[in-house]
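Heads up, there are several structures right after this.
Just so you know, all these numbers are worked out from the coordinates, no wet-lab data involved. Because the structure is predicted, anything quoted here is derived from the model rather than measured. Cβ atoms are built from the backbone, for glycine too; each structure is taken alone.
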Structure 1
Amino acid sequence: MITLAQLTELLGWAAVINIAYLILASVMIMTMKGKISSIHKKMFNIDDKDVDALYFNFLGNYKVVTLVFFVVPYFALKIMGY
C-alpha cells in the first residue's frame, strides 16, 4: 500500500515531468511553428487559422489538467505536512 509521503513524491515528480513537457511543447511550437503546422495541416487537412487555434487549445487544456491533477494535489499534501 502506498503511503501519503510516497503519493506526495509521486505527484511531485509527475508534476515536474508534465510541466517540462508543457514547456518543451510550447517552445517547439514557437520555434518550429511553420514546419510543425505544415505537417499537421497535411495530416489532418486543416486550415492555417484552425491549426493555431488547435495548438492554443491543446496547450491550455494540458496546462489545466496538469495543474488540477498534479500540482494542486501535490501542494495540498505538502501543506498537510506529507
Structure 2
Amino acid sequence: MPLVVYCFGGELLISADLALATAAYSCGWEAMRPEEARSLLKLLSSAQRPLLYTAAGIFVMNRETFGDVVQVVYKIYAVFN
C-alpha cells in the first residue's frame, strides 16, 4: 500500500509542476511590469528542471514505476505458484 501512495503522490507532484509551468508561461507575462516579469522569469527558469519524487535518488516514483513493480511481483508470484 505505501508504494501506491508514493507512486501516485509522485505522479500528482509531476503533474502539478507541469501545470504550474504552463500557467506561468501562458499568464500574459509580455504585458507585465519589468519587476513582475523578472519574478516570473525566475519561476520559469526553475521550472526548466522537472520536479521529481525519487526513491533514494534512483527511481522516479510515478505510475510507470508502480506498474513495473507490480508486474515484477506478479511474475515472481506466478513462478512460485
Which of the displayed structures (1, 2) returns the greatest value of FRET efficiency 1/(1 + (r/R0)^6) of positions 52 and 68 (r between Cβ atoms, R0 = 25 Å, to 0.05) on calculation? 2
Comparison of 1, 2 by relative contact order in percent (Cα under 8 Å, 6 or more apart) - largest value held by: 1
For which of 1, 2 does helix-only ellipticity at 222 nm (-39500 (n - 2.57) for each DSSP H run of 4 or more, over all residues; to 500), calculated from the coordinates, equal -23000? 2
Between structures 1, 2, where is percent of Cα pairs over 12 Å apart, for residues 20-59 alone highest? 2
